[in-house]
Each structure stands twice: as C-alpha cells, then as structure tokens.
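In what follows, structures are represented as structure tokens.
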Structure 1
Amino acid sequence: MSEAPLLEVEGLDVVYASRDGTTHAVRDVTFALGRERLGIVGESGSGKSTTGRALLGLIAPPGIVSARKMTFQGEDLRALDDQGWQAMRGRRLSMVMQDPKYSLNPIKRIGEQIMETFRLHNPGRAGEAKGRALAMLEAVRIRDPEAVFTRYPHQLSGGMGQRAMIAMMLIGEPDVLVADEPTSALDVTVQNEVLRILDDLVTARGMGLIFISHNLTVVSSFCDRVLVMYAGRVVESCDAKALDKAQHPYTRALLAAAPSLDDPKAELSFVVRDPAWLA
C-alpha cells in the first residue's frame, strides 16, 4: 500500500469469560487495510465474524476486546466510548451482515430505514434524505427504487434485501466497509451481481473493503489480499491471486476440500487438524 493505511490492527484479542473458564475467539490478530479489498477466510468458528464485529465495537458483554493498537485513519478506536462509536459506525465504518432478514427492521419500510441512517449522520440535511435514499437504491442496481422504497423487508427477495442492506450501509459514505458473508445466502447468479455491485462501489468511492467469507474461490477472484484464520488466529496472509500457492497446511487443506468443476472428484477430502497449528 503506497499511502497510509485506513485501518491498523495489532494484537487484537477477543475473550469470552464464563463460569467454565475463558474462550479466546480471536487471538493476536494483526493486519493493515488500505483502499483495497481484503478477504478473511476460514471455517465457521475461526474468528472471522468476531474480528469484523470487534473492529466496529460490536462485541457485547461478556466479550472483552483488547489490542496493542487499533486505529482508523490515525484515531485510536480503543479510546471510543458509546457516543464515539455511534458517531463512527455508519458514517466512517460500516458493516453489512450476513442475512438481511435478521438485520433489517421487519416493521419499517425499506426507505424509512435508509433515510434514518442518513439523517442520523447528517442532522442538518434531513430534507435530502429521500432523494439520497432513492439514489442509493439505484446505485445498488435496484430497477424500481420508488417501489422498493415503500416495501417492507419480507416483500423483498434475498438478493434484493441484501442490496437494500448495502445501500443502507453505504449512504453514510464510509471509508471502510466490512461485509460479513454478504453472498452466502444467495444463488450463484445473484451472488455474482452483488459482488459486481460491491466492486463498482468500492472502486468508485475509493473505499477499503473487508470481505469475510468461507468461499475460497470467490475470495481468490474478488479480493486483492487474503488473511486465512484458524482457531482465532491469522495463520497465513497472501496475495489473493496466489491463494492456490498458499503454504500453510490449514490453507492447503481448505483448498483441497473445495469442490472444483475443473477437477471433479467422487469424494472430497476433509480437513485433518494438527495440534501444532495452535502453537
């Protein structure tokens, strides 16, 4: 990255305490993000989503977040209080959750929810809210923004709901977007369309994107760099285009377990874990 990173993280840890002891969900994660597409991959439970939520101050008690360094455009995120996070989220940092039906308010129309986000971060420009919301729906390639504006979440398909969610998270014009499995619940055709939308928006706005996924094929073709997580740790970092040449045995095992149309197999391999990976 030629310019200063947007986001710098060193030694990020997320711990959950209980009567039975402590669980380290994220361990000593370190990386920097510029105006690029950074993929984070790994199995369920590897710490991908927890890392993304920690970056936006979304870890609720009993979770405890600590880091040697966690800065956004030079500002120390560790020092933010609730009011500081409220001003940061949506306006400068945003996150698209995995499934819109769990993230969108079911009793509010789509347009109301997008306008609410705009008004929250632009209190002196409330009169622009509807126009900006419609423009944002159009930007995510919704064919009839006026119609979708008046609908409730249950009236939208999965792909349409995800586009509406992206519109809501980008209307504040953030510099960094965390997308947590944004295409996992979609069919391949809609998935590719959502990826094109994200790619166009990131390129046009000069944003940084953290793309969290379990799909190595999608990440290798869509992202610029990849972090591979195992048991809460980053075990490998590499250029996305060179993911097939990754060296860590866990990454190699994930690649071997992924189905391929170019190399069909009667039986896929599975990941055999080595205790040494946790050392």
Structure 2
Amino acid sequence: MAERPPAGWPADERLIRMKTTVFLGGGRITGALAAGLRLAGYERPIIVFDRNPEKLKALRRASRVEIARDLKSAVERAEMLILAVRPGSMAELLDEVAACGTSPGLCVSLAAGIPLRKLRGKIGPPARWARAMPSPVCRIGRGLTPLTFDRGVGKAERSRVRKFFALVGAVPDIPEGQMDAITATHSPTHGYHALATLAKAATQAGLNRSLALTAAAHALSDGIAYWRESGADLDDLLREAATPGGIAAATISAMDKAGYAKVVAKGLKAGIEQARQNAKP
C-alpha cells in the first residue's frame, strides 16, 4: 500500500499520492461489488469513474464511493485498477487509458471473454493483468469470483487480488483456458431462469403465482442449500429422490427423457461461444 502523504500537502497532491481501488465503469457489477465490500466492512476508499452522472450518484448514495473527476486522475490514484465495462467497450477504454500518459500497475479486467494477451497487447508493462468474473450475488457476500493471472503478476499482488474478492465470496484460481466455461456456468441467471420456468409450469398445473414461486424457490434454493451445508453426496441425494413410483422420480425421469441434459449443455455451449466471440477484434 502506498505511503499516506503528510496532512499538510495540497489536496490535489494528496489525492494523487493516496493509492486505492479504482473502478472504471459504474454499472451493475461495480454496484454489486461496492455493496458487497461495504457489507463486509471494507472501509477503504472506492473510486469510480463513469461518464454517466446518474450511475455515479446512485453508487455514492448506496455504497459511499468517491467519484473521480476524470479518467486520468482515476488511473493515477489506482493501486488496483478494475476495468468493469462490457466486452464491446473494452478496446476503446484501453485506448483511453493508454492515452492518459500514466502507466497503470495492477489491472483487473471484468470483461467476459477478453483474453490476457489482448489486454496485455493494449497496455503492456509495467501494467500487470488479472481477469476476474465476479457473480452479481457478491452484493450479499455470497459471490463466486474465478480468477486467472498473467505471468507478470507477482505473488504479493496475486494475494492482494484474492483477498479483495474474497471479501464478497469464494475465489477459485483457475487456468485462463477455463474462464469461458466457468463464466457460462456460474451465472445466477441459471437460477433465475429455472425459477421462472418451474414456477410457470406450476401455475399451469393449478397453483397461484405466489405459491408457485414459493414452491419453486424452495425446490431450487433450499434444496441446494441443504446439499452444500450437509456435505451429502449429490448422487446419493438424486438416488434418494428417485424412489420407484414416487412423484420426484416421475418428474425427473420425464424431464430427462424430454432432453433436459441436452438443453443445458446446448445453453452452456452457446454461452462459451459468445465469450469467444467477445475475444475477436
């Protein structure tokens, strides 16, 4: 961590010297991370640069972030620079960062599908790159943030990145070649989609919407919570549910015969392909 400048220094110089975590982009994932960090008791400054003033106002109200006056000052203050923009906006942002004339140090990209070689090709040394894919559920401290590091990131900086994201959930280190697959797999959208689909089927079977959502949420969320907390083997739970002549067995058997596994595999394949499209020029 950078040394704190003397209290008598001019305000602008103090801002430049006091290094901290800086987000470029004030969208959904920045909001989720900021909220999760504050929930975890993180009290250090969080600086955000975005050209949308409404996003910045909302973030400042919700999570006490500080607003960078411009891109250059944001980059200058970064101990860790987190680039939190959509994949399609990343190339333009990297060009703007490079044009600031201030070389960033430790950089973390949250853009799905953009490989380290492309990041490094835009802004090379002394910038040192990592990629992270935080789940929006980090907002409540239950996130999952896969990490992968470029070869130039040292042990101390790797530890710093891990500890930062560990404040909002689990942090597995994985090879970069697995990033697209885990990005397509760990999205909470799977749960929302399954919840909506199961609840819709339940309403068609006669339940009102409120009760259908309650029942579907229990089946998905509470059932999975039991698996995680009990340490039970997943195959054992599936066998236990498949009692011959039982309702659960009939339900699961029909879903499998209808191609449930193929549909899920097809969905993941499409997500991975989209991530690979993001990597193209």
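Just a few scattered comments:
- For 11.2 (mean count of other Cβ atoms within 10 Å over residues 78-85, calculated) the corresponding structure among 1, 2: 1
- Once FRET efficiency 1/(1 + (r/R0)^6) of positions 30 and 190 (r between Cβ atoms, R0 = 41 Å, to 0.05) is computed for every structure in 1, 2, the highest value turns out to be that of 2.
- Which of 1, 2 yields 0.85 [FRET efficiency 1/(1 + (r/R0)^6) of positions 46 and 118 (r between Cβ atoms, R0 = 35 Å, to 0.05), calculated]: 2
- Structure from which 3.0 was derived, distance in nm of label points 7 Å out along Cα→Cβ at positions 38 and 62, options 1, 2: 1
- Structure (1, 2) behind the derived value 15 of relative contact order in percent (Cα under 8 Å, 6 or more apart): 2
- Which of 1, 2 yields -9500 [helix-only ellipticity at 222 nm (-39500 (n - 2.57) for each DSSP H run of 4 or more, over all residues; to 500), calculated]: 1
- Source structure (of 1, 2) for volume of the Cα convex hull per residue in Å³, for residues 86-213 alone, computed value 98: 1
- Value 1.7, calculated as distance in nm of label points 7 Å out along Cα→Cβ at positions 102 and 198, assigned to which of 1, 2: 1
- Source structure of the calculated read-out (Rg and Dmax of the Cα atoms in Å, 19.3, 61) within 1, 2: 1.
- Across the set 1, 2, mean count of other Cβ atoms within 10 Å over residues 70-77 reaches its highest value in structure 2.
- Cα extents along the principal axes in Å, for residues 22-141 alone from the coordinates reads 46, 31, 30; which among 1, 2: 1
We did not get these values from a lab; they are worked out from the coordinates using the rules stated. Bear in mind that the values here come from a model prediction, so they are computed numbers and not experimental data. Cβ atoms are built from the backbone, for glycine too; each structure is taken alone.
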